[in-house]
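Scrolling down, you'll hit the structures one after another.
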Structure I
Amino acid sequence: MKTLNKQLPKTQYVHEYVNQVFETVKKRNPNEVEFQQAVKEVFYSLVPVLENNPQYIKQAILERIVEPDRIISFKVSWVDDHGNVKVNRGFRVQFSNHIGPYKGGLRFHPSVNASIIKFLGFEQIFKNSLTGQPIGGGKGGSDFDPKGKSDAEIMRFCQAFMTELSKYIGPDVDVPAGDIGVGAREIGYMFGQYKKLRGAYEAGVLTGKGIGYGGSLGRKEATGYGTVYFVEEMLKDAGASFNGSTVVVSGSGNVSIYAMEKAMQLGAKVVACSDSNGYIYDKDGINLATVKRLKEVEHKRISEYVNEYPDAIYMEGYTGIWSIPCDIALPCATQNEIDENSAALLVSNGVKAVGEGANMPSTLEAIDIFLDNNVLFAPAKAANAGGVAVSALEMAQNSARQYWTLEEVDGKLHDIMKNIYTKSKQAAQEYGAAGNLVIGANIAGFVKVADAMIEQGI
């Protein structure tokens, strides 16, 4: 890195410094577009913090925080129901354990690669910091696709995956959880294999477990509920609410289903949801019990909904869901599902608020469109932190060998999400970006980790 001219005006000097560090990130991580996107979004939010805290530059916090402590890639060999040997690739990225053990989900999806896992792990550092819980940042997964696989095939894959992953995790080292493609079934198979390998019952090694063997009530609902709790606080400050609002929610997995459920409990009418094939639109409001049955019990495609509700419409192509006029949009499916065209369409149709329930579901260009048009915007690393927050509560229950009631867990989740909103709002105000929760969340999450890094030495 070339030497910067410290005689430049402070703001210009910091911008040039950030530019240089980001260029290094791009050179060291070529073609990893998702990771580069996540880093860029965080870095340029931090300019005012770096201006006021030169120790972060002196201590090379940016240079250090973008480099994972370790990236683990491993072969996963397993046998399908026909006796064929299959090979997948597994990953675990352990990014930062400055405020607690590495913590982050496992994603099983064909799209999984090093860039996806690194972007998710990098985001997890700041998301976990925002929760106020003692957990660091990590992420993992595999390019294995659970769709169309039998329970026996999924069990054999999970056992093979955990045989390798178990070498790198532990209750005080790294605590994985679920993500896309990894639910209670997969966590159960992996926990069983870990237990066999270690010869010990270490409940705190995985979160998202079944209630009967160390899981927490409220974990399944946590990310969706938490997203709505955060957006609820944001709406209150603007003199608005979910009550009487029309809402569109992308996806139809755990996050989407429970975001819809909580929004409906607060008086909203949810008119659309989706899966990877397409979306449904029900102008009278979606019947959530039917969606739950189709997706959670029968494991069918969302298109089946219109067979029971002929007045509803099904359309191929999930991105078209953002053409539906709504007051509140909750993207809860996957990364970069809202691009600048979809964002412009939402704005032109009068959207008032967007709450990100998925990880990085809006492109940088889409976020700019929302902010430039005064749309209330709840960024993912703040709004979807409810899942990992309740995972940390599960770890606490495991350590104490206790079970908390659903009301206790939900109350703690609600308080955590309100605190995250308050911290993000205050950080934005403190650094001259009042109302910009993207900047506020990035700063609030970063400062806690950066200070811990300095205190713990190089």
Structure II
Amino acid sequence: MPGLNRFATSLLRTKPVEQLAADGEHSALKRSLGLVSLIALSVGATLGTGIFVVLGEASPLAGPAVVVSFALAALAALFSALSYAELAGAVPVSGSAYSYTYATLGEIIAWICGWCLLLEYGVSVAAVAVGWGAYLNEFLAGTIGWRIPEALAAAPSAGGIINLPAAVVVLIATAVLLDGIKESARVTTFTTLLKICVLIFFVVVAVTAFNSDNLHPFAPAGIAGVTSAASMVFFSFIGFDAASTAGEEAKNPQRDLPRAIIISLVIVTVAYVLVALTAVAAVGVDNVSSSGASLATVLEQVTGSGWPATVLAAGAVIAIASVVLTVLYGQTRILVAMSRDGLMPKMLSRVGRKRIPTANTLIVGGVVAVLAALIPLGELVNATNIGTLVSFGLVNIGVLVLRRTKPDLPRTFRTLVPLVPLLGVGMCAWLLLRLPGVTWLAFGLWSAFGLVVYFGYGRRRSALERAANKAAVAPVA
């Protein structure tokens, strides 16, 4: 059955690494990001998401052992980060895991990976935006004694009508991205430094109330609680791969991308463990989980004064906004790569006068703003985690495949093969199995919709499909 064989072959066709590299070299995007900017991009996309937003949601699951949950999630992220670092140094293009998978596992797997990344980036931006609204309310209450009414600050299923602050911060980030990548990088670097200062301030204040009694019982729900919390706080490490989406805007991608990925993960892990430990030890798990703005609440209880909480809330308002900005950036660049390959409409890869994908940025910003306005935090976090874990697993497999198919490909960073990628796949699978059934159901529906889009649109318009058809009808010399 030649027709069936051709169909199956077309699903597993890979995009040559040389073609990916050529796409990156001839990109219309502007190369303006150095190592510091790339580190700021990754740290900015990661640091704050879990500590400012998810700590209060995860601590009831694990108790004080939520600190171990962060360490486990960091370990899972580390194996995948090392695989990302190898592929980012070898194939420095905008598509991140999507492009790496296209070069190693085939078009249909690349599509699934890209579809997961759209879920990861888009929904995580919405989740962070929801958390931003809680800190904005804390800041307003501490400065002018007024809070945004719940009807305008919560999703319909969370007791409100619309989460207006969440939608607004997404639209502000969209406007900053439209101003150009160099300007966006400056904003990201500034806000990342501010974020680190705010978290140092928190640790210095909270450690003055450190009480080891608050760490007992350490793991009231046992290993099951620790691993369930680890699955949730894995959300906190999403973003370390943001540098890999900037492969076509980095000045020296082969050298700087691997460094940025690994350095950013180390910075984020140290910050998360210190903040989680001091927060729980200072006031206990119940108090950490009692507020959407959990860290601000901790400082208020520790000091008995409102000003430290207000300072932290002010820093969080700016810092979390930077996460929205950097993750939104990452999603637009993945769409650029998918569009350039023909799997998404061409308008998503068209670059405007400031050498940014204008239509792409506007569409992504609008869709994410709607998600942030209408869906509550918990559902967004789990949906983000499952998309991320699937794409990370595929990146680890991609390293193994590329080592076998392209052993002589120049690599500026080499991880320990096959140990690290296999451990990465295993950790991703382990965390995936800890996610609730409703999350798997939502993911199944999202994946089914993605396959409908692929077979109805992407496959027939794929650049590789067009090239194959052209070759089939070309006259034989």
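Just so you know, all these numbers are worked out from the coordinates, no wet-lab data involved. Please read all numbers here as calculations on a predicted model, not as lab measurements. Cβ atoms are built from the backbone, for glycine too; each structure is taken alone.
Just a few scattered comments:
- With distance in nm of label points 7 Å out along Cα→Cβ at positions 45 and 141 derived as 3.3, matching label from I, II: II
- Per distance in nm of label points 7 Å out along Cα→Cβ at positions 21 and 341, the highest-valued of structures I, II: I
- Among I, II, structure where helix-only ellipticity at 222 nm (-39500 (n - 2.57) for each DSSP H run of 4 or more, over all residues; to 500) as derived comes to -23000: II
- Which of I, II yields 32 [relative contact order in percent (Cα under 8 Å, 6 or more apart), calculated]: II
- When semi-axes √(5λ) of the Cα gyration tensor in Å is computed across structures I, II, the figure 32, 29, 21 traces back to I.
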